[in-house]
Structure 1
Amino acid sequence: MFDITAQDLQLYLIMAPGLLIALVCHEVAHGYVAYLLGDPTAKSQGRLTLNPLKHLDPIGTLAFFFVQFGWARPVPVNARYFRNPRQGMMLTAMAGPGINFLLASIFALIFHAMVAFDINGQSAFYAVAYYGVFVNLILGVFNLLPIPPLDGSNVVAYFLPPQAAYKFMSLSRYGFILLIGIIMLGRFTGFSLVGEIILPMVRAMAGLLGIPM
């Protein structure tokens, strides 16, 4: 069992606002861009809303706290509505990580504003802004990994020949197994998906935003 201390619980509560905003806006961005490109599926199913109950996946939310990546319920997208299906899927996929990087920048601005106005470093709002940057950066980077069905796979598929793209995206049904396999493999090889790929990229992006890590 996981041994969660009072300090851990406090950290989770501080991270929760940033995570909630990150996950909800990520999915809404997917649905809204798809809607702009002609796909009414997400709108017809009530997914173009900021109501978190429409988007959160309990397991995906908990996973973020224990393995530093997570997910929400995917917004349904029907590429047949797009004038250019491959381009439409690529643009829809990029919208999710894109909004997370934008949110990270907004949280960074709030953080720097608090520093400039000498707001107490122990303030809960200060901590929420700080972790809001990293929650959004982690979610954005994680979803850009080229592993179906993550968003990065649709970006890669756009640049592949049609037949190769179809075969590549057919791996989506095994996506969760692939991710678990990569994570488990790391336990035997010393390779960490989070430590070797995600965190270095997050650290570099946080540095560009002027946020210490």
Structure 2
Amino acid sequence: MKITAVLQDSMPAFDMLPAVYPTDFPQEKGSFKPFMHTRLAAVAGAGLYVNHAVFENPDLIPIQRDEGDIFQNCCASFSLDPFPQASRYYINVTCDIYGGFLATLCDGAEIVDDLTREICADFTPLTQGGYNEIGVYWGCTFLLSERLFERLYGAHQLDETTVMKGNLYICCQNPKMAHFGTVSPVEERENASVYRTDGFCDIEFLRL
């Protein structure tokens, strides 16, 4: 399993980029597998853009917003170890259907630091709603900046030879709508969490 990202010289048109989809739902015994697609683009001098589109209609969700625990809401989550040969620390950014987000620096299952405010200074979360041939969706686009990468991981090079590690998740812990889906299957299937590295796969870069 691998995830493909693209290298660009300018702000990408996300609809033109390859998308990845969570297809593994380790705890789902029925047919409830909400759909999400994500596109990744590294832009020279800026950093790595992440674009989620999640096909869940907020008007039909049978739960109320939980402002104290983002994971009780419907979430899209991205974990990234951008330079695994230099550091075992990875970044997790989780966005919810209501426009909330949480960013952390992690070591395995342990949260090392809260990056939410720092990343907020480096990217603008874009909560959007829309409708296309698939259905009603919400989404989030954010930037993991070169400045943040350099502070956390030091000097680095990002080109066609770069291979990062990470995974993408769609999840909700509220019992009324609980689900957990991944792009790359996790090993601890009964104890699945966005704060694990056992499902990390390669993220390879290509230039379109």
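Work out mean count of other Cβ atoms within 10 Å over residues 14-21 for each of structures 1, 2, then name the structure with the largest result.
Values: 1: 19.1; 2: 14.8.
By mean count of other Cβ atoms within 10 Å over residues 14-21, the leading structure of 1, 2 is 1.
Work out which structure the value 20 belongs to, where relative contact order in percent (Cα under 8 Å, 6 or more apart) was derived from one of 1, 2. Intermediate results must be reported in sequence, preceding the final value.
Working: 1: 20; 2: 29.
Source structure for this number: 1.
I have -21500 for helix-only ellipticity at 222 nm (-39500 (n - 2.57) for each DSSP H run of 4 or more, over all residues; to 500), calculated from one of the structures 1, 2. Which structure is it?
Values: 1: -21500; 2: -2000.
This value belongs to structure 1.
On Cα Rg over 2.2 N^0.38 Å, for residues 22-93 alone, which of the structures labelled 1, 2 is highest? Can you show the working numbers first?
Details: 1: 1.15; 2: 1.39.
Result for Cα Rg over 2.2 N^0.38 Å, for residues 22-93 alone over 1, 2: largest is 2.
Taking percent of Cα pairs over 32 Å apart as the quantity of interest, name the structure among 1, 2 where it is greatest.
Working: 1: 20; 2: 11.
If we compare percent of Cα pairs over 32 Å apart over 1, 2, the biggest value is for 1.
Bear in mind that the values in this text are calculations on the coordinates, not laboratory data. Just so it is clear, the structure is predicted and the values come from calculations on it, not from any experiment. Cβ atoms are built from the backbone, for glycine too; each structure is taken alone.
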